[in-house]
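Taken together, the values in this text are just the output of simple stated rules run on the coordinates, not laboratory data. Being a predicted model, the structure only gives us computed values, none of them experimental. Cβ atoms are built from the backbone, for glycine too; each structure is taken alone.
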Structure P
Amino acid sequence: MEQQSKIKFDLHLPLILIHTPYGLKFFDRISKTSAARFYAKFNTYLMPLITIMALFLIIGSVAALFSSETIREGARGVGPQANLLIPGLNPYLPIWEGWIALVITIIVHEAGHGIIARVYGVKVESTGLVLFLGIPIGAFVNIERDELNRITTKQKSSILTAGPMTNIVLAAISLVVILLITSTLIITKPMDQNLYGVVITNVNAGSLAESIGLSKGDTIQQIQGVDIRDPVQLNENLNRNLGNSISIGIASESGEKMTKQATLPDQREPGKGILGVSITPVADPKEVLERYNGMIFTSPLGLLAPPTFVQGMVPYSDFMADKYTSPIFGSYYTIPANLFFWLWFINFNVAIFNALPIGPLDGGQLYNALIDKKTQNKKGFLRHSSKLLTYGMVIVVVLSIALPYLLK
């Protein structure tokens, strides 16, 4: 295979594409193995399964947004940037683990395409990086379109499926590693059986909570003398007392009991909490650990919940971390656990998104090729079936982002 020897820059501001020859020899070497040939055949018919999973999740998300004001309010609270897998913009993606996981995810995805392309003798012209204003946001393998057009539909399916499927494989491996780590954890701080309420995990700057002296780690136990056992009760009590002055009974991290006074606003701003805090229920470390490890059998998709979002439900979150130790990693078990979580989370999401039937994506390219092949001699709207499919799917994706702001 003839390879380029120079690095080339392709400017499409604000995007910069860097074409390199790196990795091409690796693709050639791996493509000659029996494992690569088996993987190529294994991939051929799997894109529809990944697409069905993606459609199930995204349509389920739209349905939930239509039916629940609470879910819409939560989505408005975190903002539309929570839909982007870009550390620093997404409020739940940590910077260093997020970038490491994102870069590995993209490299693995594109390597999948490149290796399977070489299995079928399809020329890969270059590999490269995509920069947005100098920030790496993607990678690619540049396969000649004429090369893809000359191969069979099954071979094209295998090449296009290889990217998402390789992400699924890495996501599964990462999930197994997470559960291996959490299955060995030992509880160091059993739950105080006298403790109840909801724990503050973050206090927003300029919020009502900050003005009355509430702090991260405080446990809200009472509102106007009424016991608070979970976030729903807290919400209901605060909503009932809008415009009133109330007493808030709390227990500090040290166990000290105190009462704070606060005057609530007359109405709740859409997408914002009344106190301006993030909370989680008081958590029993034993129950959290057992429930988390058991979710692989009961609700595996629940394991996609970020530890930065549901802190009281994830044993390696910042909130729960000091309640366990690992016989292998000690108190540093959270470092590999969080890194592998973001590998699992980002790989899974990149895989299902790329399997959607949207033109430029892997799924879109495959389905459009199949539809165009069947409708090339048809007349009327059937000739535009592939475009209609793409437009329809784009509308569903846009709805999943825009509905919280359209329905208030």
Structure Q
Amino acid sequence: MAHPTVVAPPAEHPLKLRAMLRIFVVLGLITLLAGIVGFESKRVWISYLINFCFWTGVAQGAVVFSAAYRLTNGRWGDTIRRVAEGFVFFLPLSVPLFLVTFIGRQYLWPWIEEPIDAKAAWLNEPFFFVRVTLYFLVMSWLSWKYVSTSIRPDAGVLKEQGFTTSSRWFARLTSNWTDYETAVSTRDEKLKTLVPIILIAYGVIYTFVGFDVVMSLEPHWYSTLYGWLYFAHAFDGAVAGTIIVAILARKYFHLEEHVSTKQFYDVARLLMGLCMLAGGFYWSQYLVTWYGNLEEEIERFILRFDHSPWPAFQWGVIIMLYFFPIAVFLSRAVKENMRTLLIIASMIFTANWFYQFVEIAPSVWHEHSVPLGIVEVGITLGFIGAVGLSWLAYARIVPLVLQADSSGAAKH
């Protein structure tokens, strides 16, 4: 196997961007602390849960996108795959970030203060927080293991080229390094086991995250399809987020010659398919509930489609998340124009945030006003800052581009 070269991470990242993201984190912490001491506490905790579910789902879904790419032996977008893997740096934070909800649990899950005897064996405070914490621990560990295995050969080549960093993760990643050929062989062998495990674990665990964390906000309502909806939308948002970061990285890290528009054409088609899949799941749930007149399930739809102020948000999500992508992505030019694709992916990404908003807020917020304002902006900015800084920390030590060798063969 011929020895490839890698494009080293940029020596300097956009300093203004890093400073802005740090300010976002501070604003988020201030808003959260304000909620803890009693300022608009209910709105703070609702917004916190919305953002936790959304951003954790995006980060986890991005890693799963990389694993799915590996499973299909993809060759069309290795740089985009590496961009997706960068979200893994946020996932270890998912455990402490979830445990923070314990402080505001009485504002979110009604069964905390009013236990339901018929569901007490499952919906009880100790068991709930222990098992959900385990969900995120398992997925975080699997994701970290997968990305470390995936990126080790490239990191080793980077080390051979003289790249130095103070990162302990990079040091562990390249410890006992011998040569590229051996590393690739070992990686491929390990990924044969890791890839199916992480894909299956994602489907199972994130189904239960949807059931436990979101569906239990209305403990008398249930849907056997809801868990599938939850992880499908998380995956959809993750692919949209990966497109956004990849386009921005292509520009600001000067990767234009390494990342072709054809790669974005392919990933945009995937995003369209995921939007159609999520829409199909949503329609299946709605159709069975409505025409079956299932009393235990129909009230949730009535609240969101018929009770002010929620219908505008519900219909907006349906249009922007299920119909809009199909209409715009029929055009090949749209999928290959970077500016247009960035705008469209950002709109779909935002629609996925509002999907979490319309799934969570009406279940907990019983006022006539809409819980959208400076409180929600503060919490959202805090999560944006944390995710952004996590990804930049990854991009400082991991090569986003692996060049072809002298024979012209593409490497991955």
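With distance in nm of label points 7 Å out along Cα→Cβ at positions 82 and 194 coming out at 3.7, pick the structure among P, Q it was computed from.
Attributed to the structure labelled P.
Out of P, Q, which structure matches 0.90 when FRET efficiency 1/(1 + (r/R0)^6) of positions 34 and 98 (r between Cβ atoms, R0 = 30 Å, to 0.05) is calculated?
For FRET efficiency 1/(1 + (r/R0)^6) of positions 34 and 98 (r between Cβ atoms, R0 = 30 Å, to 0.05), the value 0.90 is produced by structure Q.
Out of P, Q, which one gives 25.1, 78 for Rg and Dmax of the Cα atoms in Å as computed from the coordinates?
This value belongs to structure P.
With helix-only ellipticity at 222 nm (-39500 (n - 2.57) for each DSSP H run of 4 or more, over all residues; to 500) derived from the coordinates and found to be -23000, which of P, Q does the value describe?
Only structure Q yields this read-out.
Suppose you compute distance in nm of label points 7 Å out along Cα→Cβ at positions 66 and 298 for every structure in P, Q: which one lands on 4.7?
Q
Of the structures labelled P, Q, one was used to calculate relative contact order in percent (Cα under 8 Å, 6 or more apart), giving 20. Name it.
The structure behind it is P.
Have a look at P, Q and say which one yields 20.5 for mean count of other Cβ atoms within 10 Å over residues 122-129, as calculated.
This figure was derived from P.
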